[in-house]
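A short reminder: the numbers here are calculations on the coordinates, not readings from a lab. None of these values were measured; they are calculated from a predicted model. Cβ atoms are built from the backbone, for glycine too; each structure is taken alone.
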Structure I
Amino acid sequence: MRRTIPSLIAAAALVLGLAACGSDADQTGTSTPADAALKVGVSPVPHGEILTYIKDNLAEQAGLKLEIVEFTDYVQPNSALADGQLDANYFQHIPYLDEEKAAKGYKFTALKPVHIEPLGLYSKKVRSVADLPEKGVVAIPNDPSNSGRALNLLAQNGVITLRDGAGVKATQRDIVDNPKQLQFRELEAAQLPRSLDDTAASVINGNYAIETGLTPATDALALEKGDDNPYANLVVVRDGGDTDARVQKLEELLHSAEVKTFIEQKYQGSVLAAF
């Protein structure tokens, strides 16, 4: 009998190993059934609306179950993905993702660009960029990728001049000419729409503009163009998550003709398809 015990243990280990090979597993080794809902963290607009369209109209036919989790800031979706609370998130662009990975060591993989939310300059006080007042306060996002993006938008519209080569990582130190001596106030992106009562103008991310009733295509004093725009939003997964069949189905649906038409018809230029 003693000689059979090691054989039984080995056989049991082999069975368990084969069973494990028959299901998907994440980096922690936790097995995930192939028919489980894909849990995706999003900003409510437009990301949540786009995924809700897919869930209501396309997912069932593709054999995909979606669970949509909404977040109102840019910090929690990445921490929740890293902690395994989410399978994926859909709220950010590559420059922001690169910042987060460098600062926090996230092991994330970005998938294909889906859409662009043009950053815009808005005001309740003036009707054109030329009307910005001397020494007026202009609010911009406080995260480095979007603050640089805001400064580039202002430079492209003649409000300020940035030093050559400042690029997407521009900071206020890169401003070499500020003819109206504007004062720049950096705020958390979600707070920017509320700042309009207190500023001459504010540079607001597209999703927060839309959420608060602004229409970027018509309300912005200045608006980013979609061509060659590095700020396309996309799905992000933990490293290795791109092999998940559920993620691959979601990617196929996100880049479908149906979703492109939905974006064009619903947002009328305030959100641009990036595919």
Structure II
Amino acid sequence: MASLRGKTALVTGSTGGIGEAFAHAFAREGCNVVLNGLGEAAAIERLRCALAAEHGVEVVYEGADLARADQVAAMMASALDRFGTIDVLVNNAVTRHYAPVEAFPVDKWEQALAVNLSAAFHSVRLALPAMKRRNWGRIINMGSIHATRMVPNRIDYMTTKAAIVGMTKAIALECAETGITCNALCPGWVLTPHAERQIAARMQEKSLAREQAVAELLTVRQPSRRPIMPAEVAALGLFLCTDTAANITGAALPIDGGWAAG
């Protein structure tokens, strides 16, 4: 994808899982990459160095706490000062908590609104001016199957993911006459570190082998009975960055093994 070479991609929540897969995909296509996310400092530095060395691109890490608007603004200002623009913005960072509504901790609710939703708003509003000056940009917001398929005890996650889809459509309409697109990806059950924790819990709870635990978890989810790999989600996002996808905007694209169709 020669059109991405030399551009800059900022991916939140990119120190593991889907976000890290995006970082690898963009670096492989010749993009400079701005990493952001949680993790052990040495591991993050190893990831940063590996991406830069393997692909010959510039890779920087911004450790902004996305629950704080001032730190989101500082991260965006630093990236814009360094690279001049953020050509591709992937809002992937997420926090989640499990509890019924009446017992849901208020601080966890506020954190989810800040990290899952407000951080995406702030990063988009700060990235758009430079995108508009160049009349090109790709904004990818991470939705979820749970933007539309509800389950109990996850009000923070489902509310913010539904709102992300609404935000995506609003941004797409405002940018429709420009070279900027905005889309949401709505994955099903992806084999991320969070999924691995679910697998481990099921194995321990029922004394199952890993393969059996995965099969049980998939039975109530994806008709394909196959987990989605982070690289598959990143590949769909990468396609949205091509010129071929220039007229795909405002979409909430499922990648869920048929879950939403059931």
Origin of the derived value 0.60 (FRET efficiency 1/(1 + (r/R0)^6) of positions 97 and 241 (r between Cβ atoms, R0 = 35 Å, to 0.05); candidates I, II):
II
Given 45, 21, 14 for semi-axes √(5λ) of the Cα gyration tensor in Å, calculated: source structure among I, II:
I
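One of I, II was used to compute helix-only ellipticity at 222 nm (-39500 (n - 2.57) for each DSSP H run of 4 or more, over all residues; to 500), and the answer was -14500. Which one was it?
Values: I: -9500; II: -14500.
Corresponding structure: II.
Where does the value -0.66, -0.69, -0.72 come from, among I, II, when log10 I(q)/I(0) by the Debye sum over Cα atoms at q = 0.22, 0.23, 0.24 Å⁻¹, for residues 145-184 alone is the thing being computed?
Values: I: -0.58, -0.63, -0.69; II: -0.66, -0.69, -0.72.
Derived from II, not from the others.
Of structures I, II, which gives 4.6 when distance in nm of label points 7 Å out along Cα→Cβ at positions 129 and 249 is computed from the coordinates? Spell out each step's value before the answer.
On the way: I: 4.6; II: 2.1.
Clearly, the read-out refers to I.
Tell me which structure, out of I, II, gives 19 once relative contact order in percent (Cα under 8 Å, 6 or more apart) is calculated. Present the calculation step by step, with values, prior to reporting the outcome.
Values: I: 27; II: 19.
Value 19 for relative contact order in percent (Cα under 8 Å, 6 or more apart) corresponds to II out of I, II.
Ranked by FRET efficiency 1/(1 + (r/R0)^6) of positions 89 and 177 (r between Cβ atoms, R0 = 35 Å, to 0.05), which of I, II sits at the highest value? Spell out each step's value before the answer.
Details: I: 0.35; II: 0.95.
Top value of FRET efficiency 1/(1 + (r/R0)^6) of positions 89 and 177 (r between Cβ atoms, R0 = 35 Å, to 0.05), among I, II, belongs to structure II.
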